[in-house]
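These are the structures, in structure tokens.
Rule-based calculations on the coordinates, nothing more; no lab input. Everything quoted here is computed from the prediction, not taken from an experiment. Cβ atoms are built from the backbone, for glycine too; each structure is taken alone.
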Structure P
């Protein structure tokens, strides 16, 4: 055992152990307090991080809800716009059909008027031609002698008609 007392390693280990005991006694509370303070600081930071995480999750949920609502609103707006477009198209087609029918009727009325005018003009020309032909025929075929016969015949016919009436 004497050898152990002369070994410098043993004395170094003993002195180191004494040093640790003194440091532990003197600074143990300070080190433990520092570690406790550091642990409390870490705990507070973790609580703050958890609170921030919860707040971020809530904000994310709200943002997603707003995002979904915006999509629903945009879908509703698109559906309303499509419905209005269909209604406008149907109204435009109806208006176009009405306009086309009205214009067709106007064209038919105009054609009818033009046909009546043409028929009237043709009748007037036919009457003129017939009168001119009759006049030409009468001039060539009838003379004064024939006129006298017609006058006598008409006078006789009128006398008969007056006797029948009286």
Structure Q
């Protein structure tokens, strides 16, 4: 990987960590009283990295964000949830982004749904019970909203950067 691309991965990881931290200040529970629901603002960076740099660098950004986020938060128990949700989302988004005719919104919604499925899988592994499966329909319904929001912000970001060649120079 070229130095410029590696530097971009580092910057994107820092932005994703900052967005993840910033998200904690939104009182989302007041608007949506469902436990464990987050907007997923850091996923904007993941979608951006996937489309701007490709799947490999996007996986690196995602893995670094998950690992560093768990270390900085001091919550290594959440690492399994973060990794399973994030990697599930990344795999699905990588596959969906290769489909012709599927927009950034569709890819983002698919990633949000896969993230929910990955987190339910982590809950199943952690608890050793099938009880978390009852929560999956709720998470998938919320994924429509969060995935649409992520797709919208990502699309706006790309529109704003249409005249900027990030890798030039």
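With mean count of other Cβ atoms within 10 Å over residues 88-95 coming out at 10.0, pick the structure among P, Q it was computed from.
Computed on structure P.
Could you tell me which structure in P, Q was used to calculate distance in nm of label points 7 Å out along Cα→Cβ at positions 8 and 152 as 19.4?
P
Looking just at FRET efficiency 1/(1 + (r/R0)^6) of positions 80 and 128 (r between Cβ atoms, R0 = 30 Å, to 0.05), which of the labels P, Q belongs to the structure with the highest value?
Largest calculated value belongs to Q.
Can you tell which of P, Q yields 25.5 when mean count of other Cβ atoms within 10 Å over residues 40-47 is derived from it?
Clearly, the read-out refers to Q.
Can you tell which of P, Q yields -36500 when helix-only ellipticity at 222 nm (-39500 (n - 2.57) for each DSSP H run of 4 or more, over all residues; to 500) is derived from it?
Going through each structure in turn, the value belongs to P.
Hey, semi-axes √(5λ) of the Cα gyration tensor in Å derived from one of P, Q reads 26, 18, 15; which structure?
The read-out was computed on structure Q.
Comparing distance in nm of label points 7 Å out along Cα→Cβ at positions 56 and 120 across P, Q, which is largest?
Once distance in nm of label points 7 Å out along Cα→Cβ at positions 56 and 120 is worked out for each structure, P has the highest.
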